[in-house]
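Engineer: The structures come next, written out as structure tokens.
None of the figures in this text is laboratory data; all of them are computed from the coordinates on show. Every value quoted in this text rests on a predicted model; they were computed, and no experiment measured them. Cβ atoms are built from the backbone, for glycine too; each structure is taken alone.
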Structure P
Amino acid sequence: MKHLKVGSLMTDDVVSAVPATSFREVAKLLAEHDISGVPVIDEDDRVIGVVSESDLLARRQLTARELMTAPAVTVHAEETVADAGRLMVRRGVERLPVVDEEERLVGIVTRRDLLCVFLRPDPEIRRRIREDVLKGVLDLSPDAVDVHVLDGVVTLEGRVRRQGQARTLVGLSERVDGVVAVVDRLSVDETPTRLASHARSAHDINW
């Protein structure tokens, strides 16, 4: 399945500071660029911390090195938008510096950037579930299950052969970019043949 990656949403023209940047200069950067925080980078462009508005309000007349929160919470460009969102919530941050394989700054992504994922059109979400999940992963016909999408809420209705298929379908649908919630109205066509066979064999044992 294809998931939207952080690299496709990030801003690559990043406003940053160095450890020696003064309190006044950091405040000026935030005001001039209308941003709420800046990553602090070393001489190799590696992110060593982040200075936010709350850091500035808490302390004054210090340099970025003394103001910053460290270590910085960062994300790689190839990580999914969903993973980045969960990381933001878990760590209680509003922005994530985006780094490459060598931990060098390549961009920044904010909660506002991630919100655009949930503006994905309903028809596109439906198409992704039918093509990527039903056909691509479960190897079923796209018409095997009715997929209805309204305001990002997906309703799955129909019959599948096994309980495992139903669980997989619901779980993967929840992970499709733009999905807010999934309503499971699936029924399972699994027959009790194996259980019946099991029961007969138990009675037929010679004790």
Structure Q
Amino acid sequence: MYGDVKERILVGDLPGGELISEGEVATRIGVSRTPVREAFLRLEAEGWMRLYPKRGALVVPIPEGEAANIVDARRLVESHAVTTLAGDPQLRAHVLAQLHENLERQHELARHGDVAAFSAADADFHTAIVGGSNPLLRAFYIGLRERQRRMTARSLARDPEQLPRIIDDHTRLFTLVETADADGFDDALRIHMEQVHALRPPARGVQDGGAR
């Protein structure tokens, strides 16, 4: 039950800012209120909900500024991982095999319009890139996965037509990993994430230190 309710939050079926009741969710899923109450308590402890006695549970919205912070953290970890892969052809080949399989799944999910599953495949694609990096960085990155999924699901709900563009971006990132172009990957990743999550890039001179 906990996993079911959490998944609905991550894919946007229970949107942030929405006040819901145990009875409403129990009816929607087809279970008694007791397991729903237990799930709500656990989700509150993890920060996904706020419970208000006799009123219901508030699904906590994505905080202002969180998307930009997560994108910054992801970019640092992924770009570092690609630098590591550039110096290890055997590990790079292993990661590329995973990315290729994942891209095929993305194409299939996009054809069926399965946004929820696509958001999971998107997160898995980026996690695979980090797979061969420092174990501590990998653990940190995996910790961002659920927030990443929620952000992507929200972005796709806002503009479902961007699915093909995301796949094109991922194909470009695959090629940059394949050619061990860490600098090119960093630039492409930044643009990709800013577009998907509708983030305005900082003014030139703030990010790049002025003209070069």
Structure R
Amino acid sequence: MQHPEVYAGSIQPYAGMRPSAIAKRRVDGAVILTPLGLIGDEQAEKAHHGGPDRALCHYPREHYAHWREQFPAQAELFEAPAFGENLSTLGLTEDNVFIGDIYRWGDALIQVTQPRSPCFKLNAHFAIDDLSVLMQQSGRCGWLYRVIAAGMVSGDRPLELVTRSSDVSVAEAIGIAWHLPFDAEQYRRLLAVAGLSASWSKTMLTRITASRIEDFNRRLLGH
């Protein structure tokens, strides 16, 4: 069982960049978790962030040591919740969390729906031109949840695994989506996982139909 640190944030303007809610603050005490996320948490671009399948973002705290080592000049930036996560833990990683996992958290139930898809906005916020690319290549992406049952949650309440119905870890989903050459069989395997987000299901179906992998540059680099 993991007791998460909990974060939420509002949309803020940034000079020379698009408005963003990446800057989160720690939430102490109980907070209501709705089907669209924590009360008080916002998303600036709802077409790509938030929504029922992406109500919460979880980022493993142990990954920050890697980023501090990679970028010592910006080491002070790499502390939770720098990646805009809502939940931060030690002990849960992409290797031991699986797509479709359902966790009890306080009065709520949440389900893992997909890895987090790194985007170009991270590059601007950290002033590192290819951070999104490195994040995707390393597999240190974190993951997203949908809310199966809303309720009161807090950092004092642990994440308790209720059920696991998949053999596809978040790390393996990242590998299938971004690290391997075109493989329709693996895309169908991922599509068969109960709980996979609608957006990832659409992406895998589009790959199978088009017989090709989409261009990552627009998401990763903004062009």
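Engineer: Comparing structures P, Q, R by mean count of other Cβ atoms within 10 Å over residues 55-62, which one has the largest value?
Structural biologist: R
Engineer: Which of P, Q, R yields -6500 for helix-only ellipticity at 222 nm (-39500 (n - 2.57) for each DSSP H run of 4 or more, over all residues; to 500), as computed?
Structural biologist: Only structure R yields this read-out.
Engineer: Further question on the same structure: Taking semi-axes √(5λ) of the Cα gyration tensor in Å from the coordinates of each of P, Q, R, which one would give 34, 19, 16?
Structural biologist: It traces back to Q.
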